[in-house]
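Some structures are shown below for you to check.
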Structure P
Amino acid sequence: MIGINHRDLRTFAVDLDLTERLRKLIPTNVVVVAESGIQTADDARRVYEAGANAILVGEALMRADNPGDRIRELTAWSA
């Protein structure tokens, strides 16, 4: 398993393109987790389409009034 952190820990800038750029360098039998900066269903879909097998969502859930609703929003596109 390899995690791809989209947040530059020096500047805190987020680059969701990182999964697309790095996924092709990782063997297909390795699980890829897209981490950080995933705020919306469009973001989740974007990293999935780039080859992520899973996502790690933190800030979006911590800031949500209702984390359960936010999880449903993030996964609604996959239904």
Structure Q
Amino acid sequence: MNTPYPTEIVGVKFDNFTDWMKSCWYISAIGNPAASVPAGFTPEGLPVGLQIVGRAKVDFSVLQMAHTFEQATGFGRKRPAIA
């Protein structure tokens, strides 16, 4: 596959990379702290992540939540099966 980003997800078409990444850059643009953590794998073995977003200026709380999620789930220690 030579496409650098998904061009469609669940029927929603994306014209460019920025369209695909809207859910991430909207958070950054408004200045809220965010952390992405591993959240498992799809049935096809693709990695899935969870983005934790906090109120402005509560960076440490977001880091605590991310750490707690990783410790509780163990997803960060799991690896996909190699084809």
Structure R
Amino acid sequence: MIIEQQQILTTQNLAALFVGLDLSSTLHGQLEEMAMQCIRWICRRLQRNIDQWHDRLIMLKNTASTWRQMVFFLAVLPARSVAEFLH
């Protein structure tokens, strides 16, 4: 349970990888599009009609993970880019 909570809070260590591999320079021009891909995926996923409770639980878990990734991508973008994304 503690490991699962830590993974949720760190988005599967995305921040550590981002810094450790110096991905800010590599992905600089792609982060806004990556955030857009996340929100598109979330919107498509949430429109599905899923009847089975376990399948719905998995969908919600994956959606929450994607949401956290999107928030991370937005957090490392300049304020202007975030404002454009939110618009």
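For this structure, a couple of remarks:
- Structure (P, Q, R) behind the derived value 3.0 of distance in nm of label points 7 Å out along Cα→Cβ at positions 33 and 65: P
- With Cα Rg over 2.2 N^0.38 Å derived as 1.28, matching label from P, Q, R: Q
- Top of P, Q, R by relative contact order in percent (Cα under 8 Å, 6 or more apart), largest first: R
Taken together, the values in this text are just the output of simple stated rules run on the coordinates, not laboratory data. Just so you know, these numbers come straight off a predicted model, no measurement behind them. Cβ atoms are built from the backbone, for glycine too; each structure is taken alone.
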